[in-house]
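**Student:** The structures come next, written out as structure tokens.
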Structure I
Amino acid sequence: MPLHHPNFDPIAFTIPLGSFSWPVHWYGIMYLVAFIQFLVLGRVRIRQPHIAAAGWKFEDLDDMLFYGVLGVVIGGRLGEVFLYEPSQYFADPISILKTWNGGMSFHGGFVGVLIAMSFWSRKRGRKLMSVMDLIAPLVPLGYAAGRFGNFINAELPGRAADPSLPWAMIWPGVDHPVHPSPLYQMLVDGILLFIILWLYSRKPRPYMAVSGMFSLLYGCARSFTEFFREPDYTVYFAGIPITAGQLWSLPMIALGIVLLVLAYRRNDTASAHVDHPRSA
């Protein structure tokens, strides 16, 4: 017998402000969890000998978080608007600001973080790919938190599932069992990717290799889990249907391959590649 989505109240609690109450949404809390884990896990990563040898400090994480938050929020929202549902948002432009209702594109956030980190790296005299090698293992668990927020909001319903599947789920507004795709993406694109990337990055790797591994693995994982998610839209290449998520993952796969090839051809280990950071 299929499970039923818990159909959570998307508002966790409200903050009374006189005659007005400010609703705090679970989706926003999940993003706060993501940013906190970035700092906590980042401090563990900076203690790793090959990372410490490259001159990274706790203060660097605190400083780059501000830039990263802007990149995630602005890039993620604009990615959702332009890559997935432009007609809906342009018909109601004010809805672009309603981020608490969900609707954040990882691919847009990825580009946003790249841009934000390029500003940070220029400010601090670091190379962009050194920054990305540092933070790449910190991203998947934050992504997992965001996908759990999608589940709480009952967003991103999966494709139809066999009712005999033990975890097939009746989704709000859907009259047949579906795959709980946000949980799949939380587990595979998030938690599993974190485990693999964390283990890979614990040892010194060539410059750009950790970034390349993240880009490649995320693109592959997302392409796989998209098979269980109701597509935002589908395009066809040589007669083969490709979902929007798979389409925008292809550049990440290509980028990952290029970075890994370049990294292992150069074979400069992370501990040997030390920038000359400037003070903030």
Structure II
Amino acid sequence: MLRDARPRRSVLYMPGSNLRALEKGRTVPADGLILDLEDAVAPDAKPTARDQVCAAVQRGGYGKRELLIRVNGLNTPWGHDDLVAASRSGADGILIPKAESADAVRQVLSVMDAAGAPSGMGVWCMIETPRGVLRAEEIAGASERLVGLVLGTSDLGKDLRCAHTRMRLPMIASLELCLLAARAYGLVALDGVYLDLTDDEGFAYSCVQGSELGFDGKTLIHPKTLAKANEVFTPSPDEVEWSRRVIENLAAAGAEGKGVVVMDGKLIENLHVVAAQRVVTMDTAIRDMGW
């Protein structure tokens, strides 16, 4: 599974009970959509939302956007039916809420297999509780089918009883633990949502911070935030140019039997080429998205 082969700069939550939102998802400039059957849907609307989401995915028209269905937990009245329906929907992946153990992931995989989920359908885990954070490594290593971890910072903040500050200092340890777990197992890591839609400056800061920490992209709750997330998590032209030069210069050095090269006063070796190749590959993939 090529976990890093596509952009995840902007991944937008869409309530599964809102037909208009599901339709709008076909046109918004988001790299991915989380079609939500859990928090965004009232209990009495969950069966209808399930049917609507699966029908929308099967109808298609979402282009290159990655489609994830966030199901309800298996410990809820809707979880099993959600999983069975999502497994047969044709979505790219299933997002497990409040993952807290490898066993929980394996239980989901068992239901998916029994429902006939295709082998290429990925599994993602929400890390949004203290226990989930503390077991992030166990969760990340639960299955080769796992694609990524999604931070649920709103629920996590509630459980931690911490302040939601702009710098997110109360959450840094949790963010870093989840990033470490994701990278240790080659998984994608998506940052949590920013709740204040009136605070454009704060949202921009959170995107920059998430990018600097190492997240692949940000989960979002409103289309108006897509442009900034896409901007921040897109490699800059200078970064792309530098990466191409790194690849070219080290290849030339290798042809001369050298393992390192000095470029603009900086020592460049193979580890820099790996990072540079990822930037160039992602730049190409982003251009292919068209926004």
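**Student:** Given 0.8 as the derived value for distance in nm of label points 7 Å out along Cα→Cβ at positions 126 and 150, which of the supplied structures I, II does it correspond to?
**Tutor:** Traced to structure II.
**Student:** For P(r) over Cα pairs in 5 Å bins from 0, in percent, for residues 22-77 alone, the calculated result is 4, 19, 30, 22, 14, 8, 2, so let me know which of I, II that is.
**Tutor:** It traces back to II.
**Student:** Something else now. When helix-only ellipticity at 222 nm (-39500 (n - 2.57) for each DSSP H run of 4 or more, over all residues; to 500) is computed for each of I, II, which one produces -14000? Walk me through the numbers on the way to the answer.
**Tutor:** Working: I: -17000; II: -14000.
Checking each candidate, the match is II.
**Student:** Name the one structure among I, II that mean count of other Cβ atoms within 10 Å over residues 142-149 of 23.4 was derived from.
**Tutor:** Details: I: 23.4; II: 20.9.
Label of the originating structure: I.
**Student:** Relative contact order in percent (Cα under 8 Å, 6 or more apart) was computed and gave 22; which structure, I, II, did it come from? Display every interim value, and only then the final one.
**Tutor:** Details: I: 22; II: 17.
Answer for the origin of the read-out: I.
**Student:** Ranked on mean count of other Cβ atoms within 10 Å over residues 134-141, which label among I, II comes first with the largest value?
**Tutor:** For this comparison of mean count of other Cβ atoms within 10 Å over residues 134-141, the top structure is I.
Each reported figure results from applying straightforward, stated rules to the coordinates on display, with no laboratory input. It should be emphasised that the depicted structure is a prediction, and the values quoted were computed from it without experimental measurement. Cβ atoms are built from the backbone, for glycine too; each structure is taken alone.
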